[in-house]
Structure I
Amino acid sequence: MHKSIEKLEQDLGYTFKNKDLIIEALTHKSYKQPYDNERLEFLGDAVLDLVVGEYLYFKFKNANEGTLSKIRASLVNEVGFDKLARHLKLGEYILLSAAEENNGGRDKPSLLSNSFEAVMGAIYLESGLEKVKEIAIRLIEEVHKEISLDSLFRDFKTTFQELTQARYGVTPEYKVIASRGPDHKKEFEVAVLVDGKEYARALGKSKKAAQQEAAKIALDTLKKGK
């Protein structure tokens, strides 16, 4: 490991009783061990979804479900977790193969984001939901400085664009596939493409609404596919 995990534990405000857990959380699949961090990443992703959802539920008491979903989507994604991972300097601790390291692995947003989820999954396994909530929310508040509807409200198109730029270095393209119905009741079908590949299609009462819905579906697809 590049650095001793004591410094990471200090920055997390958490000391692992089982050091094997944190080592597993920091082990990339390229490192060729009998274990890697993908199962812990899967767990951490679900836990962070819940923790951030609960935090927003109590913080924004008058926000409706749609607004809360959009705010959570702006925090619980690769771009958001990449920021938290960099705040912790997580790239310095990850165990990688020489080839992955030479390929800039320590600085890849997807790899950093996944490692952050895995570390949160490891904390959850050892100490439960309350401890993850305490640590994750503290980090989110440190990184975002101000958690308000204005500063956080991000639409799905913006979030998806940030994600595709971080991961692939390209901007999504939206194409109107069809429009149906009379002028006063038109419905648009829009597809979103990344580098020529279609990620999602959606219907909406306006082109903008259809684009937002397509971006939302595409975000979910990317998140599940990782």
Structure II
Amino acid sequence: MRGYRMLSTMLAITAMSFTAASAARAESLDDSLSNIEDRWASAAFETDNKEKRRNLTKLLDEVRGLHASHPDRPEAAAWHGIVAQSYMDIRASMDIAKEARDALLVAESIDPLVLDGQVYAHLGALYSRTRSGFGGFGSSTRAIGYLWKAITVDPQGIDANYLYAELLYKEKNYVAARDALTTAAEAPVRPGHAKLDSARKVEVRDMLAAVEQKLADQS
């Protein structure tokens, strides 16, 4: 009986240690993801292309490792895709575009609603920005489908509406683009995401000004 009690105590201590270690790993990952988001917000909206490329290169290497270490966490996969997509925008590499797509699809397969539907928004933007021929996978149909999903998940979301407006602007649908941008401009800054949302709002204002100019030219 005494041996049984000792074994039970040891098992309980082991279970508590495992739970504490798991919680610590989860907290560490959450901290890492928050750090990546803030650094991505600084790098992605950087105006100096050299500095932007240097920072995104370093960040992409780190987020690849984070995703590899936590393959079951959709947040890690999502940020891998988002960072790779931003890197693709400055390097125009189809390999990086496919890396971004594959990481985002992994995140979608685990939890499509992770990051409040941003996976849908970034997949839509990726399909819109990527060429369709010569080994590309771009598709306006898929782009619209994913962006509509993003807006359905988060109707007032700044990212979903901005990226949808980007596609509408590309297709010269300026009235609809203005509506989406107005929604994005009015979106409240999310607690814990102030740096990212503030940077995005600058893009929203710039595109809204461009849209208003296009509409004025058509009048």
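A compact table of results
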{"read-out": "Structure with the greatest value (metric distance in nm of label points 7 Å out along Cα→Cβ at positions 186 and 210, set I, II)", "value": "II"}
{"read-out": "Which entry (I, II) yields the derived value 19.2, 66 for Rg and Dmax of the Cα atoms in Å", "value": "I"}
{"read-out": "Read-out relative contact order in percent (Cα under 8 Å, 6 or more apart), computed value 13, structure in I, II", "value": "II"}
{"read-out": "Origin of the derived value -18500 (helix-only ellipticity at 222 nm (-39500 (n - 2.57) for each DSSP H run of 4 or more, over all residues; to 500); candidates I, II)", "value": "I"}
{"read-out": "Origin of the value 2.6, where distance in nm of label points 7 Å out along Cα→Cβ at positions 138 and 202 was derived from one of I, II", "value": "II"}
{"read-out": "Read-out distance in nm of label points 7 Å out along Cα→Cβ at positions 90 and 114, computed value 2.4, structure in I, II", "value": "II"}
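Where a number appears in this text, it was derived from the coordinates with a stated rule and is not lab data. Computed from a predicted structure; not experimentally measured. Cβ atoms are built from the backbone, for glycine too; each structure is taken alone.
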